Structure I
Amino acid sequence: KYLEREGRIMFLLDALDQLPAEDRFQFYLETFVEDKIFRSNRLILATRKFSFGHLATDSIIQRGKDSAFHVAFEKIDEKKRNVFLGEAQKNKAIASLGKYSPELIEVPLILKMIRVLSDLDKLEGHTTRGEIYSAYFRHLLESDFYENKIKDSEIVFERLEEVALQLFEDGLSQRIDDIETGYPKERLKKDGCDKLILDGIIPPELENILQQTPSRWQFRHPSFQEYFAARRLSKNKDWKNVVTLKCRNEHWEEMLKFFSGMVLANEVFDIFMSEGALFLAGNSVCEAKELSEERRLLIAQLLKYQCRESFPQFSRCRLIKVEDVVAANESSTLLTLLKRLLKRENRDGRILYSVIELLLRIKKVDWSDLVDRQEFNSLKEIKELEGFLGEVSNPDVVTLSIVKNWGEMVTIPAGKFIYQDEKDEEDHIFLKEFSVMKFPVTNALYKEFDPNHILRFPLYSFSDDHPVIGINYYESLVCALWLGRRLPIEKEWEKAARGVDGRDYPWGEAMGYQNDYANTCDFVIGRTSAVTEFEQGVSPFGCFDMAGNVWEWCVQLYSKGHVIQRVARGGSWLNYMVHSKCVYRNTFDPDERYPASGFRCVSLPLTEIDDDAEDDD
């Protein structure tokens, strides 16, 4: 008690994730929430990520964190990792693979695998994860170093493969199943084969691959299941049909990364691309040594405009020149693929900007020039885009009521207005009549555009009537085109927000921090709000959320070649009210998926302006 009271005890706890969900929760509640024994003492908790099941509530979890935890999960320090790896840290293949599968250089168990192989001089020459895992498991099962050397290792491999793939086919992925960990031991049994379990006990020679409790078992790491399942699938004559069905299933993604290096690379990557699983393809290229160069170029082109923070492994794709991709591939093959990627069932809104860029290059049209001028009439002449651009009005394809309700437009009449701080009348700007969306694009409306869209930040925007967030400039621009519209230039956005009299906020002056006008961080809502919520904050023309809720992307005309970042206006739930002033300009990288960025659209064609300075800078 004295040591506890004086804070002089260090507790070492392991394998909390091995307990059933209810027991984990009970332990957490009694120890960290009610008892608070660890408040003054040190605790090292070694565990995989887990959840507490249906018993847990956010408030209880937070109370436990507040009372006990300063650090929830600590990443391995790079210097310490390199010291541990020794000579293995010089292996270029490991560093390259780690970009696409970070756990290879972040998970202690896998780092140990690499170190063991390196010390045995069995690491060199292995350039894929599949080869590394194969070498390690064969070392475990066949090495004379182990007292219980397994004679029939191939039989053990086959049984592990069967069990691993069967789990996937039954919808059980160890990487995803974080509520109820482990599986009944009956799954390891097979008539006439006792290699995995005997009298209810897993043999000790498999303890580095499988772990067990009295009644349950699981692989030592989720990637072990994925590796063995991939081996089994590669022997299946029907693997092409299986991959076609499962390549966009997140539960199968890591397994298929292993798999891509075990079969004919060109064939499996053609399936990935034709089904729209481009991120799986991009993350698997390092596993497929035999993949053709033209396919590598094509995959890089399609992943060209991804967020460099979210997907650093694809940052070098930005160096790809679209003309090189066209030169390396047959035009007919490219057109067939691009038409498939534009279809709703294969659609991924994250890659459509580069899909259109490639399609137009084949047609000898400069996509970047059209975007720079905001001149999109010529797209109507592209036959391959007819179906894509016509979906928005097709009742057999979209829910027209959603498009109508959340895509409602308001008219901004022709006339002069005060732009930025130009108060002198001779500096006022004349805009011809145009229309702008009454609301920022909502989750419901964006889902009509991309039916495969997964919410980027579901903690902060989750309801259909909340604005979609985490959408970058390129994705916003293509969605606007799909709606038959475009992103606003800054002059259009500002007139729609402040009217003609130069007011600071859409509703007028601030008059202190007032509730019910805008969703900014001053009011500690801590997330987005329904786009119809702040009626008092509407603009003079009836537009909602022109201040707060989400930043809205704007276009800068004729900026190609000298502007890197893109302008966003309106402030957000994550910023102070002062940032939501009608004149305030913010900038982001166009590929950035910021949790407070959204967009709204304006009518085609480009609104005429009477001054000479059409550039918004």
Structure II
Amino acid sequence: MAGLFALIGVLVGLAFAGSRQELAEGTQVAGVDVGGLSQRQAVAKLEARFSRIAAEPVAFVAGDASFSFAANQLGVDPDWRAAVAAAGRAGDGFGPIRGYRRLHTRFFGAEVLPRLAVSDPALEFALDRMAASVNRRSESAKLVRRGLEIDVVRERAGQRLQRDAAARTVVRALGTLDRAAGAVVLPVVTAHAPVTARMLAPSARQARVALSGPVILRGAKRSFRLPRWRIAQLLALPSAGASRIAVAGPRADDYFRALSERVGKPAIDADFAVSGESIQVLPSRNGTELDVPRTAAALRRAATSRSNRVANLAIARALPERTTREALAMGIDTRMASYKTYNSGTWDRITNLRLGVVELDGTLVAPGGTFSLNEAIGERTAERGFRSAPVIIGTKFEEEIGGGTSQVATTVFNAAWEAGLEITERNPHSLYISRYQLGRDATVYWPSLDLKFVNDTKRWVLMKGFAETDGISVSIFGGERRRVESSEGTMTVMGSAPVKRVNDPTIPVGETVVEAEGSSPSETSVTRTIYGADGELIDEETWNTSYKGETRIERIGTKPKDPEPKAPKKPGDSPKPPVDESATPRPTRP
């Protein structure tokens, strides 16, 4: 009996096995019936069907934005051959087995979806385009003022295109043969705003109350009335995720700054007063200032009140930046050294001297700190009042803004020299300048050349600069007395002056005119010995300085000399006949 059933089963399988050259009835590829067709016929049918719709746009919607793309626009290309081959394998097999597989397909159907190729650059471009239109951040509700009225701007939810899922949806929609009747919906994530209009309702009511009438700011000696328009300027309405009103913002800062000047009294720092060699500390004084945070909070409370619209000014004590105790603790009680140089050159140069020495006046140097002349004076610019005056560039004199500042450097250098302070950077002039002590000049040039010294004492150092009628002087005050002994420099000539000869067609040949005498290169050295207050040796150092020679300029004449004029003939002169020497008797000896 079992054998009979087996035989019947085989016969049934063979009856439905059909031809292996044809796809099983009920087979679908991408929704298209290809049953009974050969694989070649099925591929041709699918390709023809797809070619008719490849250029047709498909509508997509993402949030409140819509787009359309065609399959050939994004390079979507289904692999029909592979899909048909897969469908063929599903209905294939040994005779009876193939029959049962095909019988199953006939009644229940079988569908194969093709693999879809796509142009990645084209797809990324399309996704970027959609994201640019779809993506937006959520916007919280906010209050806005229009005149003296308050309006509520409602919140706006944010949204973001789910890029990977959207890419799969677009490719799948463009690769199918059965196009949807409506637009294809792309996945979008919604982000809700953190602050809603409902949340701002209490703040809106407070803001409207704040602008309903004036507010009085009451002080100890006087009061200030703030009208509605002024309150509107000072009021910061909630925005960017905030939910409370406040008295703040640039307008409020400006108002409170001006108000503080009217109700406050600035603190006075302790300072130093000098007279000759003596120095004393001028005591500091506390001041008063407007306590802005407390006053702003009081103003907000009064403005948002319907009944009590009076706010008290909050006054705080203003402390000086440097107290009397701190100034005394600096230990500045004596003049360590002073040095003066005298005016020279044009009025513009003298103006630069005075500006420079005024700028460094009052500079304090802590123990172990470094004084920099460039930092103390700053960049020399016309905007700051500096003028054009001669400077030495190499071995030439040229005009530049700030010319003459090197005299300030020379003055400071010598004051630090006489004070016995450690000089860490000094640049001499390239040319010898006779009005300065030999070997003790200094030059500066913004920002490369500087003059620096270190306060190597245990107390603070104060720089004082004075612009006097005939020159400038610099005094250094501190708390440590030092004695300095200096050797006199001796000039050593190191050769002859460089010579530059220039042909001059206005000077006769053979003549030379000296336009500039020039100077010889030279060297000098000076020694400084520093002793402490008790006579102990602190340091001994020798400073060597080399000066370049200034070029001697000679103008060489190249103009040809005029020929000597002939003597004019006198009236009556006639030419003399030639003398015949043979007819002239020769003298004989006696």
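Nothing in this text is a laboratory measurement; each read-out follows from the coordinates by a stated rule. This is a predicted model, so every value here is computed, not measured. Cβ atoms are built from the backbone, for glycine too; each structure is taken alone.
Which of the displayed structures (I, II) returns the greatest value of distance in nm of label points 7 Å out along Cα→Cβ at positions 198 and 454 on calculation? Greatest value across I, II: structure II. The greatest value of Cα Rg over 2.2 N^0.38 Å among structures I, II is that of II.
When you work out mean count of other Cβ atoms within 10 Å over residues 326-333 for each of the structures I, II, which one comes out largest? With respect to mean count of other Cβ atoms within 10 Å over residues 326-333, the highest-scoring structure among I, II is II.
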